[in-house]
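So, here come the structures, one by one.
Bear in mind these aren't lab numbers, they're just calculated from the coordinates by the rules spelled out. Values in this document were obtained by computation on a predicted structure and should not be read as measured data. Cβ atoms are built from the backbone, for glycine too; each structure is taken alone.
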Structure I
Amino acid sequence: MRLGIAQTNPTVGDIDHNLAGILARIAEARSAGCEAVIFPELALCGYSPHDLLWSRGFIARLQAGQEAIREASAEIGVIVGGVIVGGRRAPANLWDPSSVADGAGEKRHNVALLFADRETVGAQPKLHLPSFDVFCEERHFSPGAGSEVFRLCGVRVGVNLCEDMWVEDGPTGVQAGLGAEWVVNISSSPFFLGKAALRRRIGARLAGEHRIWFVYVNRVGGQDDVVYDGGSFVCDPEGNLRFQAPYFEEGLFVVEPESSRATAPPEERDTDLLRRGLVMAIGDYFRRNGFSQALIGLSGGIDSAVVAALAAEALGSDAVNGVSMPSRITTKESRDDAHEVASRLGIGWEEIEIGEAIETLSDSLSTPPDGIAAENLQARTRGVLLMTLANQRSAMVLATGNKSEIAVGYNTLYGDTVGALAPIGDLYKRDVVRLAEAYGERIPERVRHKPPTAELRPGQRDEDDLPPYDLLDRILERLVERQASRSDLLAEGFEASVVDDVLSRYARSEYKRRQLPPTVKVTPKAFGSGRRMPITHGYRG
């Protein structure tokens, strides 16, 4: 079978735009001699539409778009992710107005639709609805009743959706038992480091165990705090890889699996995957929200330099402006380094002295601030200026905080936390350093190697206030991503005084994290939509 695998980059809710792209890919696949073309999960409305699914107008437009796809399926088979509505969802709370507003009692299914020759071949609902991390499908969808096998283009095909391939004893085996020769999984599977290899391993195992051709089709692109990496593939009945699509690349990929032989591509370095994912996330976030210009507060440090490099790659150097805002205690080295970063990246540059503004604000108070309050006044003055410049120029500010700082609250609310997006908010300090090294001389060596500092008081260094980053990151990784307890950390040999300090900082900074801009997810557990913690609580590990 000659297949077209469409790695699309849909915009959530822009059904007309997404439909036009799908119809264009169908026409392209037909022209390329494809017998069938396969699109990702929820390709028409984008993943995830969340509570847009409660809107009757949204559903009506979605159903009209699905009919247009059916009409476009002349002389070609089409598998595409959509939504069907019908039947009563029970049990349902029909008394509470909040429940009724959220579609109580009405079933919605996340489905794969199969069309051919302008006819509906079938619809396969998703069976397993994920409700962990960034997923909340049980809120919006009902699971399907079971698996089917359909005849498409002369082949017996089973289709399942994303999570269905990840669960033990999922529908692939059932579909193979019903006679499926091919099993297709359509996905909208978010990126994190290491996930692509997991998908390929699962696909190869399913193909080999059930002696079927296994086709995996995933979307690409950034959507708020989530980025999708594509990486679609085909495995033969022996579990061998026959086709591998590129990562972070939209397009139609034409493949004849029976006559091709592929080897798994060399695993890309983590830093390269991080860079490509973050660049795509920034570019899509700006484009889809109607902005083209970015502002970044350049301190002369490694975090702001990496964010500037990512933004320049995503948007073009002409669309990025670095703003240095030195105070009376900012060193000449920091000012020079900030300017050098802008120069090497080819981005816009300006310097705004804030010493007088800080003094004016301080003097306006009956008791001028000192200590932490005075330090934070500097950061908040910078935040006000950045946001004002953004308003003047119809630009968006990119926040420059990293995951290590965010985890322990080593940031200033309404200061260095301001912005529309936090590109490196899911990168520990060690990962920021690796990314900076990958950029090479585009980020000056002195910036890459000098001791980190917030420079809010003379001679300040981050490690005067925090454990060394190599130690802090090891504790935080266990705490955030592995849900380690205090006793777990002590059992691993971490000092009690350090553990208690980190746990205390971590817990009491929850209110800050709740107010951060969206943080692009690149690890299994980010500080974003996939993490739901109470702000007010007394647990300390």
Structure II
Amino acid sequence: MGLYICLQIEKIMKKILAFVLGVVSINVVYSQAPFFTYTNYIGAFEPAPAQPWTDSWTNFDPQNTNYPNPTVSITSNITSNTTWTSNNVYLIDDQFIYVRNGATLTIEPGTIIRGTGKGTLIIERGSKIHAQGTVNNPIVFTSAAPAGMRDYGDWGGVVICGAAQHNLAAGPNAIAEGGIGDANAGVGVHGGNNDEDNSGVFSYVRIEFPGISLTANSNSEINGLSMYSVGRQTKIDHIQVSYSGDDSFEWFGGTVDAKYLVAYRGWDDDFDTDNGYRGRVQFAVSVRDPEIADQSGSNGFESDNDSQGTLNTPVTAPIFSNVTIIGPNYTGSSYTTASDYKRALHIRRNSSISVYNSIFTGYPDAGILLDSRRTVANYCNQDLQFKGNILAGNTGVVKLASNSDTLCVMNISELKNAIDADNDTLVNSNDVQLVDAFNNTLSNRDLRPTNGSIASTGAIWDFVDVFYGIEEGISANLIEVYPNPASEIITIKVENAGKIQVLDMTGRLVYNVGTTIGKESVVDVSKWSAGVYLVRVEVLGEVWTRKIVKR
């Protein structure tokens, strides 16, 4: 029986089982506190004319930005609570700086830190960083070279080590890559059993010109932002990594969530997930330089369970949604694309990563490469999911690596049909109709969908149980929906005056309740199709959501 038919039957059976039990069937990894913000659109940005979330705090021309000279040199490890202030400019000069002994390093908004050589800031397991910038005063880590003279890998980068689980054989004292970890010396170690571990706050931060290899092993590097076994209570959001000499973002195990990430003109991969990483990421964007790529093969996503593709647990199973990847190829480009560019997503070595509601454009080798027998098995079993996405202008929508037997896939055409059933494929990058994503000025692109774009509607959310509103931290418990599941009527109640709508899981309006003032609204659902719907309530300019099930 073909893969597509098998998947459709499995979907139907899961829904029937859910209705019989009176609950929505949800993978355990999704049963965490609310994280995802509901969107109707696909990709990282709300359609124009909405303001992009990248405004004000990002910098797409750091090469020519004049930064002040350093005033304070950091020459020793930080072993007690320390604050770096915005009236100083700090220099990490060709050495590793560890935050150790349970200390917290606080960095004020607007502070600038410059680096040279192997200069790297490493937050040890058990210590914390509190780097809370603002939209108007982001914290900046950048090269110590003068304007016009900066380059990839001018300095090391930022490394955070935590005590969450990973799947490395070394156990709780695994060591970080790039020469910064030493188990005998007790530095750069990571891991443990605390998935709720808290390494602090890293928010509204730019990291420019980082990323170097410091060992003879070319697969052991320092990335722009490296996260080792970082736990869920750590706050990571609004981070831009630009001109990284290796990966822009890499997660090694852990459970930390992240929102609003920018990978700009990186050398190797944009988003790399390994060693049992199980966090959630929403709103992320990548823009590549067509002429710069890594000899190892540059991808938008790269994901492994571990370096050998073993069955070690926890399995790498992050969830990404609302990502926009602008690859090196597009119609009308005047650039010569580097031969080392490969795929928008290289999913390999038994990874179970899932990606939803995202845009992938312009990769020359493939949109998706499923690599290894176990990876294909994860796709067949729906542990690895790829749904609600747009693939535009990629050379080959999906491929199987030569070491991947077919398993449930009868042939590549059948696999492509299965991908097409859950996603949209377009011939040219430009067909996705973003405002100005494909011009020859890398630093001046507009990645918002136009109102007529296929990406302006159609996001799917059947993998999420409860959403945050537009403002994080809003309690979904302020919306009462009962009975749930329901077959005849539902009652919706909110505490304050609110505009209530019911949407299906593609974002289509099903029923407009209207505006209520703290009262119960009764909705007849008897003629609705069985399935999952979304109650959307707008109160005082904020949006709350709650899922309901129609039997």
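Quick notes on this structure:
- At a computed 4.0 (distance in nm of label points 7 Å out along Cα→Cβ at positions 106 and 354), which of I, II: II
- Label whose coordinates, when Rg/Rh (Cα atoms, Kirkwood Rh) is calculated, return 1.01 (choices I, II): I
- Read-out helix-only ellipticity at 222 nm (-39500 (n - 2.57) for each DSSP H run of 4 or more, over all residues; to 500), computed value -11000, structure in I, II: I
- Highest-scoring entry among I, II, by volume of the Cα convex hull per residue in Å³, for residues 138-345 alone, is I.
- For FRET efficiency 1/(1 + (r/R0)^6) of positions 210 and 298 (r between Cβ atoms, R0 = 30 Å, to 0.05) computed as 0.95, the structure of I, II it came from: II
- With mean count of other Cβ atoms within 10 Å over residues 90-97 derived as 19.6, matching label from I, II: II
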